[in-house]
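A.B. asks: Before anything else, here is the set of structures, which you'll find just below.
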Structure P
Amino acid sequence: MSKISKAIYEIEHISQMAEKDQWMNRIHPLVKLFLTVFYIFMVVSFRKYDILGVLSMVVYPLIIFMLGDISVKEALYRLRIVLPLVCIVGILNPLFDREIVLYVGTVGLSGGVLSMLSLMLKGVLTVFASYLLIATTSIEKICYALRLLHVPKLLVTQILLIYRYITVLLAQTKKITQAYALRAPEQKGIRHDAWGSLVGQLLLKSMDRAEEVYESMCLRGYQGEFGPDESCAFQVKDAVFLFLWSVVFVLFRIFPVFQIVGAWFI
């Protein structure tokens with residue numbers, strides 16, 4: 001399977017995951033969007049040396065992984081490029097902050113090491129939270145939630161169409177590269193002097209296909225707005241879900257939960 005085929009498969013697979021008829025997928029999209037943003041805000045608000053506090057926030061993604069029946073292994077594979085980039089953010093901190101602020105047994109940890117680990121944990125958790133939102137909520141429902149928050153219609157439409165047309169662009173790219181490979185079977189890659197004409201053909205074919213997709217959307221009733229349907233009705237379980245997780249986030253942010261639990265066992 002080529003890289004383009006893998007990319008198309010991954011996008012379609014995530015869309016199928018979001019369309020599953022499961023309890024987590026049926027939660028109102030506005031609730032999941034709000035909780036994701038609130039969770040990210042709470043995670044990044046921890047002090048730079050508070051590793052245990054950040055680590056306590058791992059409860060949310062772990063439970064959502066279980067409720068949504070989402071594979072952690074597949075999530076790590078799909079985020080294999082993003083996660084290392086997130087972890088690199090604070091990698092130079094130990095060079096600038098060398099003051100010892102914590103001892104683990106006889107080993108002293110500098111402030112730079114603690115802040116580096118804290119930044120890595122924050123990045124990983126925020127990326128996982130965003131992934132869980134996408135894996136349990138279709139792009140249409142996310143756009144519907146954005147419109148409920150009065151995000152400009154033009155911006156929401158751009159988000160929807162970009163997501164939809166990515167697969168269109170990749171499919172056309174796959175066809176063009178396959179056609180080129182059949183005409184030059186012994187050649188590795190595409191000659192540089194053919195790049196211009198192939199990119200032009202890709203643009204024209206993608207525009208034609210995108211126009212067909214848009215016309216199909218209009219025939220199905222799309223008029224630039226995202227009207228509510230039965231699956232997006234706000235219910236009691238949505239309010240309970242929102243309230244409970246909001247309380248959990250606030251409690252975990254204010255109180256050192258890991259230290260309190262550890263003190264109980266000691």
Structure Q
Amino acid sequence: MIMQGKKGIIFGVSNKFGIANAIAEALYAQGAEIAFTYASPVMEKRVRPIAESMNAKMCMECDVTNEDAVKAVFEEYAKNYDSLDFVVHAVAFANKEDLEGEFYLTSKAGWDLAMHVSAYSLLTISKYAQPQMEKSGGGAILALSYIGGEKAVANYNIMGVAKAALESSTRYIAVDLGKYNIRCNCLSAGPMKTMAAKGIAGFDRMLKANALKAPLKRTPTLEDIGKAGLYLTSDLSSGVTGQVHYVDCGASSVFASLDEMTALDGVNMAL
């Protein structure tokens with residue numbers, strides 16, 4: 001098993017149907033030992049059973065906007081595990097009202113909240129992961145993104161800007177931490193039916209559009225995402241850092257599918 005003897009933390013598992021859990025399952029199946037955090041007491045009842053099913057030695061509350069809370073997680077982790085080989089950042093949040101309507105009307109408070117939770121928290125987590133990973137001889141930090149960080153996506157709004165900041169941050173972190181043999185990458189999954197996606201207006205249309213556009217003619221599965229997460233946190237990707245790895249069945253690689261072009265037949269387009 002390729003993760004035998006590897007240990008790490010996943011920030012952001014919220015339920016058994018999400019992307020973070022899919023990555024956790026893939027890592028655990030390959031022998032990894034995983035510690036978990038949850039965002040609030042309300043989330044504990046969902047996350048703790050997942051942690052227990054994977055024999056976690058630690059399942060701890062952590063508000064990633066509170067640096068002391070993040071520091072406490074890594075201090076507690078060091079008491080329970082003798083190495084830190086991977087960290088998964090699967091944390092994102094924006095107010096519902098900031099995920100619809102016109103982006104330029106986003107409030108300053110909404111902007112600050114989304115940026116802090118979804119992007120700046122990666123810096124805080126990396127800061128406290130670095131000493132333990134260096135001691136372990138290196139490691140992998142993985143953050144979760146979406147195509148809305150590269151292109152404007154309807155109703156993704158402030159979260160798209162936060163994901164752009166997250167992706168850029170992984171590149172700078174990769175440069176800073178490379179000397180410690182610590183890699184930092186983003187996994188950009190295609191649209192999937194998760195609880196988090198329910199907060200995005202018109203999400204069903206996004207699913208259909210991805211399937212129509214993608215060369216594989218479908219949207220990715222949780223298994224697809226889990227395997228990609230396993231790759232990016234394991235030694236299989238030992239030479240990969242500062243990258244955004246798309247798992248969207250190829251949708252991000254094409255401008256338009258043949259089906260979309262057919263639908264546009266008869267529309268005058270300036271080339």
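A.B. asks: 1.2 is what came out when distance in nm of label points 7 Å out along Cα→Cβ at positions 27 and 75 was calculated for one structure; which of P, Q is it?
C.D. replies: Attributed to the structure labelled P.
A.B. asks: Quick check on the output: 6.5 is distance in nm of label points 7 Å out along Cα→Cβ at positions 99 and 179, derived from one of P, Q. Which one produced it?
C.D. replies: Among P, Q, the structure yielding 6.5 for distance in nm of label points 7 Å out along Cα→Cβ at positions 99 and 179 is P.
A.B. asks: If relative contact order in percent (Cα under 8 Å, 6 or more apart) is computed to be 31, which of P, Q is the source?
C.D. replies: It was calculated from structure P.
A.B. asks: Then there's this: Given a computed value of -13000 for helix-only ellipticity at 222 nm (-39500 (n - 2.57) for each DSSP H run of 4 or more, over all residues; to 500), which structure among P, Q does it belong to?
C.D. replies: Structure Q accounts for this read-out.
A.B. asks: Match the computed value 1.3 of distance in nm of label points 7 Å out along Cα→Cβ at positions 11 and 67 to one of the structures P, Q, and report its label.
C.D. replies: Q
A.B. asks: Quick check: 49 is what I get for percent of Cα pairs over 29 Å apart, calculated from one of P, Q. Which structure matches?
C.D. replies: Answer for the origin of the read-out: P.
Here, each number is a calculation from the coordinates, and none is a lab measurement. Computed from a predicted model, the values in this text were never measured in an experiment. Cβ atoms are built from the backbone, for glycine too; each structure is taken alone.
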